[in-house]
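Coordinate-derived values only; no laboratory data. Please read all numbers here as calculations on a predicted model, not as lab measurements. Cβ atoms are built from the backbone, for glycine too; each structure is taken alone.
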Structure P
Amino acid sequence: MNLADLNSLEERIDLLTKTVEPFTDRASKYDKDATFPFENFQDLKSIGYPGLTIPKKYGGSGISLYEMLRYQEIIGKADGSTALSIGWHMGIMKHLGEHDIWDSETYKTIASDVTKNGALLNNAASEPATGSPTRGGKPETIAKQVTEGWVINGRKIFTTLSPILDYFVVSATIDGTDQAGNFLIRSGADGVKVEETWDSIAMRGTGSHDLILENVHVGKADLVEHISPGKKNAAGWLLHIPACYLGIARAAQEYAVKFAASYSPNSIQGTISDLPNVKQKLGEMELKMLESRYFLYGAAKKWDEADEDYRQTMGPELGAAKLSVVNKSIEVVDLAMRIVGARSLSEKNPLQRYYRDVRAGLHNPPMDDMTIMQLAGISVTKYN
């Protein structure tokens, strides 16, 4: 069954929830071995998930941001690594298609590959010397113009989804100029190599290895976008990041609640869920989850209903939603571990994986310090 053939959000949620159930059981193995969850992506492709965010005029389902985030949270609850990874593809394809950023024929070709074959795409922007591209560093990857197109050389780090990507969107400085651009590179092109360097203790199944580009030849049309490093417009699609971590928090909350309702040490009558100190933590978790869901989905609905001019004023609000949801998700996981106690540190216990994975959100864009500085600027302007 394909998600695109279903008529309602509820039906799609039901199918997706059933599809991702095995992800939970597989997660510990992929985490322990630091291997890529190919099975999970085959399951997502089997129901047409990668094409949902592509606009209808290009053959996709054109789902809203709100709907995308609902799905990403569900996947995040099953496996954070898979959710964060597929979220980049989903968000980028949505953003590119809705804003006609690329030449329409180029996007149409990629969109067709996604909807028909489940092809996957992600940006390759971070570099050892520049760090996160949101900080404004100039790419050290170089694109040199030649008669038939471009020759690209460089190294990218944190290239999430690299073991399974069909397309890399690589940022590079144009040789001899101060300009930079995004170049579309096929995974099978000569000179494209993935070096397995991903050794993080968090999100171990994202396959965020290094991408090596050695004299990679691309056509003239593969310069798909001119970019200004550090200059970023408001991007609602980046809310896929907090949606993922909210899903992880949901998984931790569910585990802790079930544990509390079933654990009955012989020192008490009933279960620990009846103890005031445990009830306090359960209530605090629920409050943080409610606050997070209202903030995240409220921002998404606001984005969906706004025109483009208003959307471009939402940057600080989107950043605040990410900051708040991720930090509250970390607090929820911490509370869950306090309820479960020392058992939560067992290698066999999923809470220790949730603890490691959820902290990765602090290092996804936008960074907390940048968001706080933006909000400070708004408050000064508002009250002066």
Structure Q
Amino acid sequence: MITVKAPAVYRNERGLLKQSGELVHAIGNYALVIGGRRALASVRPSLLPSLEQAGVQVHVETFDGYSTRQEIESYTNIARQLQVNVIIGVGGGKVLDLSKAVAQESGIPIVSVPTIPATCAAWSALTVLYDSDGQSAGYLPLNQSPVLVLADPDVLSQAPRRYLAAGIGDTLVKWHEFAVNLNGNAGSLALRSSVGTAKLALDILERHALEVYEQAGNGQVTDAFTEVTDSIIVLAGLVGTIQDGSAHAAIAHGLHDSLTRLEETHDSLHGEKVAFGLLTQWVLEGKEPQELHRLASWLHQLDLPVTLNQLGIESDHEQAATIIANGLALREGAAQNLAFAVDAGSVKQAILRAHELGRSLQQHGDYTAAEQVLRSISSSH
């Protein structure tokens, strides 16, 4: 059995939020709007007046924390007390994940309004859970995706480009994570569909990511920017919601979850942690030095972390690598589909090798110097 969860409607159009009232009114006429302070400020001139004009009653609640089970319960109680009939989540991944879970617990639909292009949370039927200290606490599968996604490029293009880079990182990871599972599960139609969708996203990013990143944050909306944001929200979202119950190893995301155990990394974005996790996966795969350098250089050009230091880990890298490697948890049976070893020892060495490659990129930039570092690390480990 294959299941696909997706929004009923996704729209990515300039000035969209100024027309959002009628779209939301078709779903519900009393909305609990949950958003971060900066996110709400960015949509206040467009979203809220449009809702009011369309006759949608609004109650606004701010959210600036982690999507914990306690916070989900707290905001669910607010929704029930108010007796709203639609949730509108406004912001980035954490607030959208919280809002989706609140909607499910309340038994009402949700409209997602992403204000930064940093993840596929606006689309996905999943809530990433944390504890109150910011450590990963697993995942909450949702019955459905948001019923409506309103992505307004006029808002998304104003976001600091760090968020765009994080979204690019989170999206390019998808193909690399899913494709390695074909080694032992090539008969899975759902997996092949996910890999194909992820490849389309990867192709878009290879064509446009660097160009769009260089122009990001100034409000400029181009066809390339729209394609990149569609790949981050739609394609990456689809990849994770085509399922048949088979297990696959999501190494980079697993390393992200483990990295959250280290308090020093809490200022790093989801896509930044995942990007370093992908660099580690490339080392685990045993990619040739020249290809490994090419891929790592792409991350480096996007200012995504290629060293532990860039994730906030300034000292005792060996101990940090041990903690991260020991904390990597893959779904039961998933590792058997891989053509390379994923055990604590090999992962630790891969983390340290990835870090050393990143340092060589920062110090030298050219392939010859980085290749020498790679070969010396390979022979020493």
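Tabulated values for the structure
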quantity: Read-out Rg and Dmax of the Cα atoms in Å, computed value 20.7, 68, structure in P, Q; calculated: Q
quantity: At a computed 17.1, 53 (Rg and Dmax of the Cα atoms in Å, for residues 6-149 alone), which of P, Q; calculated: P
quantity: Mean count of other Cβ atoms within 10 Å over residues 78-85 - highest-scoring structure of P, Q; calculated: P
quantity: Value 28.1, calculated as mean count of other Cβ atoms within 10 Å over residues 94-101, assigned to which of P, Q; calculated: Q
quantity: At a computed 21.0 (mean count of other Cβ atoms within 10 Å over residues 102-109), which of P, Q; calculated: Q
